[in-house]
Structure 1
């Protein structure tokens with residue numbers, strides 16, 4: 001049995017679907033029972049910030065797809081180990097490569113990887129570039145007009161489809177040979193935000209335009225919506241250039257045997273979410 005945390009999210013949901021396609025038993029960890037697209041998937045209620053709530057969720061589990069950043073990662077992983085879990089695939093980030101623990105994102109990624117590494121469990125780290133699904137944050141703007149305004153307009157990113165992250169995760173959970181590996185993941189192309197908007201416009205048949213926010217405008221836009229420590233982290237990554245997500249990695253195809261999906265493929269697969277905007 002594989003336990004999937006974040007099962008209602010972009011990546012965790014794809015992991016559940018990939019396990020179902022592979023005919024593997026999966027259990028979705030949820031805070032409260034909900035309706036999942038995969039009706040046959042077992043659900044277990046629990047809170048990763050409260051390891052004592054996980055006994056039923058961990059029953060019979062041998063592998064866990066784990067998100068980072070919980071309150072007591074060492075205690076959580078100890079609970080996994082004592083329950084009989086054998087391996088963990090951690091969704092981490094390239095930010096974990098940084099040694100600057102003053103950066104809030106790097107700090108919790110480093111702490112999460114350290115806890116997993118020291119847990120005594122077999123582990124694999126996934127370190128993806130930014131997700132293609134981050135494009136969904138443009139939905140409110142697209143409901144009201146044809147201009148997408150966003151920060152860091154001059155930063156190219158080889159973003160990765162959560163579908164491909166999940167495909168790698170499932171192979172790491174089910175197959176031998178992935179223990180002790182840290183996999184950088186990317187899509188097959190680096191695109192500026194304006195180029196992603198152009199692809200989306202073509203897929204949707206709309207005249208969309210991109211407006212690059214200045215750093216001052218971007219800070220003002222994030223303030224009140226995003227914690228200040230994360231605003232500083234994002235500006236460190238993308239304005240100061242401390243994180244390079246423009247790199248294209250062969251990992252997805254090496255691990256799964258299939259090339260990673262393009263942004264156009266992601267947009268076509270999620271076109272319905274955007275067509276509901278107009």
Structure 2
């Protein structure tokens with residue numbers, strides 16, 4: 001079995017992406033990891049170049065004129081995917097703020113081996129943990145996505161969907177997937193408030209025009225984490241080993257009293273249906289086998 005990892009990144013240092021940790025977290029399962037490094041304003045290329053000999057870089061230029069639906073992210077994802085070794089059976093996708101805990105590596109490997117020759121299985125679905133504010137809290141509201149496809153068949157008809165949310169196959173069909181007992185740790189909402197603010201101002205340009213950003217993105221020196229909380233829970237497990245140095249270097253404070261959680265009535269209803277009735281009315285970008 002041959003496995004290629006793939007991802008994309010730009011301005012990793014400027015916006016404090018844990019891209020090195022992301023790549024290192026999947027390296028034990030991959031024969032190569034292809035990284036599409038976009039035209040950056042910092043030393044992102046050198047950062048990626050120094051990770052591991054199995055990492056192969058392709059240089060790309062982002063089309064900043066595409067400012068609708070986050071489509072640029074999917075275009076960059078597809079560039080990396082198309083550059084992987086044609087001989088690979090599986091392609092393991094990881095975004096620049098996602099990390100796999102080492103405890104899940106045996107589970108992931110076993111699933112790829114088990115379904116390697118089952119052509120019905122076009123992808124593997126992962127659960128998600130979304131960290132918010134600091135490494136001590138995870139989001140628990142319905143607004144956080146619960147799962148995404150992160151391993152796909154190495155086939156030319158599969159492509160990145162919408163804002164690189166997941167994957168589909170031509171012409172525009174959902175992939176048939178198997179869900180596995182492994183989590184992706186998403187750290188996109190954990191970074192110094194100053195860098196989070198800069199990321200918000202830049203990132204939203206991939207979805208909206210300047211007028212929308214002026215009206216909806218607050219201009220500030222630092223991001224206000226407390227203004228965006230609905231419901232959090234304390235994280236009492238362990239973080240991936242590759243994240244330990246980054247966590248130890250954390251230089252800002254975020255403490256939250258979970259008794260202040262606010263859960264909307266419709267979210268409570270959806271959670272009740274899913275937990276006690278077995279009805280999940282969430283949108284799903286996949287078909288379960």
Computed 0.50 for FRET efficiency 1/(1 + (r/R0)^6) of positions 86 and 102 (r between Cβ atoms, R0 = 35 Å, to 0.05) - originating structure among 1, 2: 1
For FRET efficiency 1/(1 + (r/R0)^6) of positions 14 and 110 (r between Cβ atoms, R0 = 30 Å, to 0.05), structure among 1, 2 ranking highest is 1
So if we calculate relative contact order in percent (Cα under 8 Å, 6 or more apart) for every structure here (1, 2), which label has the highest result? 2
Once mean count of other Cβ atoms within 10 Å over residues 62-69 is calculated for every structure in 1, 2, which label goes with the largest value? 1
Starting from the value -6500: which structure in 1, 2 was helix-only ellipticity at 222 nm (-39500 (n - 2.57) for each DSSP H run of 4 or more, over all residues; to 500) calculated from? 2
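Values in this text are rule-based calculations from the coordinates and carry no lab data. No experiment lies behind these values; they were computed from the predicted model shown. Cβ atoms are built from the backbone, for glycine too; each structure is taken alone.
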